[in-house]
1. A value of 3.5 was computed for distance in nm of label points 7 Å out along Cα→Cβ at positions 113 and 329; which of I, II is the source structure?
2. Identify the structure, out of I, II, from whose coordinates distance in nm of label points 7 Å out along Cα→Cβ at positions 121 and 249 was calculated to give 4.6.
3. One of I, II was used to compute distance in nm of label points 7 Å out along Cα→Cβ at positions 129 and 289, and the answer was 4.3. Which one was it?
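Readers should treat all values here as calculations from the given coordinates under stated rules, not as data from a laboratory. Quick caveat: nothing in here was measured; it's all calculated off a predicted structure. Cβ atoms are built from the backbone, for glycine too; each structure is taken alone.
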Structure I
Amino acid sequence: MEGGYRSPLLSLPGAVPATGCDDGVAEYYGDPLREQRLLVEGKGFVDFSHRGVVRVEGGDRLRWLNDLTTQRLLDLPPGVGTETLVLSPHGHVEHHLSLVDDGNATWIHVEPGTSASLVDFLQSMRFLLDVDPRDVTEQWAVVWQPIPEPYPDFVTRVDARDDALAGREIFFPRDRLADVPSLLGPPIGLAAWNALRIEAGRPRLGVDTDHRTIPHEVGWIGSAVHLAKGCYRGQETVARVSNLGRPPRRLVRLHLDGSVREQLPRPGAEIVAGDDVVGVLTSAAYHFELGPIALGLVKYATDDTGRFAVREQDGTVIAANVEAVVRREEVPPPGQQARAALRLGAARLTPPRPGG
């Protein structure tokens with residue numbers, strides 16, 4: 001479903017199309033601030049039908065996915081949602097997978113336009129195992145609801161984290177998308193969901209990340225990376241940063257001065273502290289309570305208590321307060337670093353157990 005996709009829900013009254021990576025679904029349906037309030041009240045749904053959907057069958061699927069990705073999936077119970085990453089050999093994030101297993105197959109949704117490359121990678125790693133990964137984006141679509149419980153008639157991924165994006169993602173047959181409003185209530189645009197995402201400090205692959213991003217920088221340790229599981233591609237970088245050092249950058253939330261201009265700053269605007277450029281803004285939104293907010297990546301050592309601003313390409317400067325999403329930690333003393341190095345070296349010499 002590459003390019004040219006248009007959700008049938010865009011034909012609903014008031015729908016305004018989104019652009020960029022979210023092209024094909026609605027940015028809002030008339031009033032994005034009102035739509036945010038509806039989501040906070042637990043009402044409505046958000047059209048995720050532009051995202052890719054991958055289904056993996058076969059008796060070895062969870063053990064296999066456990067060995068290929070960053071999350072522990074060996075004992076994942078049916079119906080429990082989680083997320084995991086595919087890393088490059090150097091530890092950079094290549095894919096972010098939101099997944100759930102229904103007891104017969106593992107259902108995954110990924111960022112728009114990335115399902116084909118994910119399936120290509122998975123197909124290349126099948127070997128002789130009982131696994132069958134398929135891109136089923138043409139047949140299945142995802143919608144999001146702010147209700148943290150399963151949906152009885154379809155496969156549901158529940159996200160139970162205690163933040164603004166706690167809710168559920170439902171895998172619907174694509175040919176039934178037009179029926180969703182009658183089942184789930186009023187449609188809500190991505191602008192409202194994105195504001196809650198920024199409030200929650202949740203990064204999006206390809207939006208708040210780039211080709212250099214490692215999991216520590218954006219808060220995926222714990223939620224998408226299990227630090228005490230078997231080997232996987234890119235694990236050495238994860239272990240090194242966890243044991244010996246700190247990531248080059250880290251994710252922060254910015255509260256912007258809304259009196260400077262009506263438009264939100266564009267992704268790529270500089271984050272400055274005093275006279276120094278310390279980072280880059282990655283996404284921004286209007287929040288119905290917090291006002292204009294944003295996410296950005298800053299140098300790891302940046303002091304959050306300093307005076308900050310966002311500087312756009314046209315020279316406009318917007319004052320900002322910074323709030324850590326990934327907190328800065330003190331560098332461990334040399335003795336602790338040496339002990340960690342020994343542990344890391346021993347881990348490299350220990351062969352992985354079958355299945356992780």
Structure II
Amino acid sequence: MKALQLLTSVGLGLLSCAGLASASDETPSLASTPTPAPSVEHARKAPIFTFYFENDFFGGTDRHYTNGFKFSWLSRDLVSWAQDGWRKTLVDALPFVNRTGAQKDLGFAFGQNMYTPQDRDRFVPDPNDRPYAGWSYAELSFLSKTESILDTLTFQAGIVGPHSYAGDLQRAVHRWTGNARPNGWEYQLKDEAGVNIVYERKWRLYARSLTDFAGIDLVPHLGASLGNVQTYANTGATLRAGINLPSDFGVQLIRPGGAGSTPIDDLDPRVSPFKSWSLFVFAAADGRAVARDIFLDGNTWRDSPSVDKEPFVADLSYGVGFIAGRWQLTFTQVERTKEFRTQAENCNKFGSVALNCAF
């Protein structure tokens with residue numbers, strides 16, 4: 001409860017910042033002395049490929065959100081989305097992501113999330129425990145960014161249920177690794193097509209060099225998801241500190257709207273002609289007011305296992321990142337607060353690894 005109260009206070013503060021930032025498309029520099037804008041020549045030409053892997057093995061458990069993976073590709077700067085005719089007309093009509101003068105990226109991703117109860121030995125799962133569920137999906141994302149603001153509009157489409165093949169994957173992995181077979185996948189959520197529309201805005205409110213090499217930045221965010229899979233509003237922030245910080249919008253987890261970001265400018269070590277490495281640490285918080293979560297509420301139009309969800313959920317995380325040349329590797333340790341009323345423990349822990357390359 002203390003974590004949620006803290007996140008609520010942080011969220012109110014971020015909403016105030018959001019109101020101030022939305023009054024103008026450009027957030028003024030916080031530096032006391034104006035400096036020339038850095039070059040963006042290399043940054044605009046650098047698409048990013050990212051592989052994400054998340055598992056509760058890193059938290060010493062095997063339950064609830066137990067595994068996730070995602071392959072993501074973000075284009076180089078497309079300026080005017082690089083299309084003509086009806087496609088350009090359609091994209092130009094999208095809200096939030098067509099700011100004049102902003103860099104624009106197009107993103108594609110494929111991923112899968114896996115959820116299991118705490119007791120996987122039971123052939124008939126406990127009705128008071130989280131249901132078995134899998135979610136396999138594809139994403140199409142539109143990103144628009146300036147040096148201080150990133151808007152992301154994401155469309156997710158996929159399937160929940162047996163044809164997500166999450167149960168088949170977990171059984172196969174447990175068989176290969178010699179772990180006990182999860183016995184209750186026959187009672188998972190039923191097949192259901194899923195659609196989410198997700199919007200998120202990030203602000204790079206504070207980005208400052210403390211010395212010639214060391215720096216710090218603060219990236220708050222505010223967003224919402226609408227769909228039959230997940231409907232919620234969220235807010236939070238990421239604080240980073242380190243050497244040769246990348247000039248982007250922070251470390252991402254696997255979540256709707258959590259698209260990674262390409263470099264803002266040529267100060268980013270992945271594209272900079274002057275520096276090629278970085279080491280940094282970070283801490284983050286994300287709080288969600290949840291209206292719907294199919295993995296807890298159950299199928300939308302059919303009877304299925306379900307539990308009573310908690311209306312407010314928070315993720316508290318911390319980690320480390322390293323850049324060598326065009327490659328960036330990050331590890332994040334996440335603690336997620338209680339997600340449903342009958343959950344035995346007060347939090348669930350998992351780790352997230354992300355490896356990306358700027359081409």
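1. Details: I: 3.5; II: 2.7.
Among I, II, the structure yielding 3.5 for distance in nm of label points 7 Å out along Cα→Cβ at positions 113 and 329 is I.
2. Values: I: 1.9; II: 4.6.
Only one of I, II returns 4.6 for distance in nm of label points 7 Å out along Cα→Cβ at positions 121 and 249, namely II.
3. Details: I: 4.3; II: 3.4.
Among I, II, the structure yielding 4.3 for distance in nm of label points 7 Å out along Cα→Cβ at positions 129 and 289 is I.
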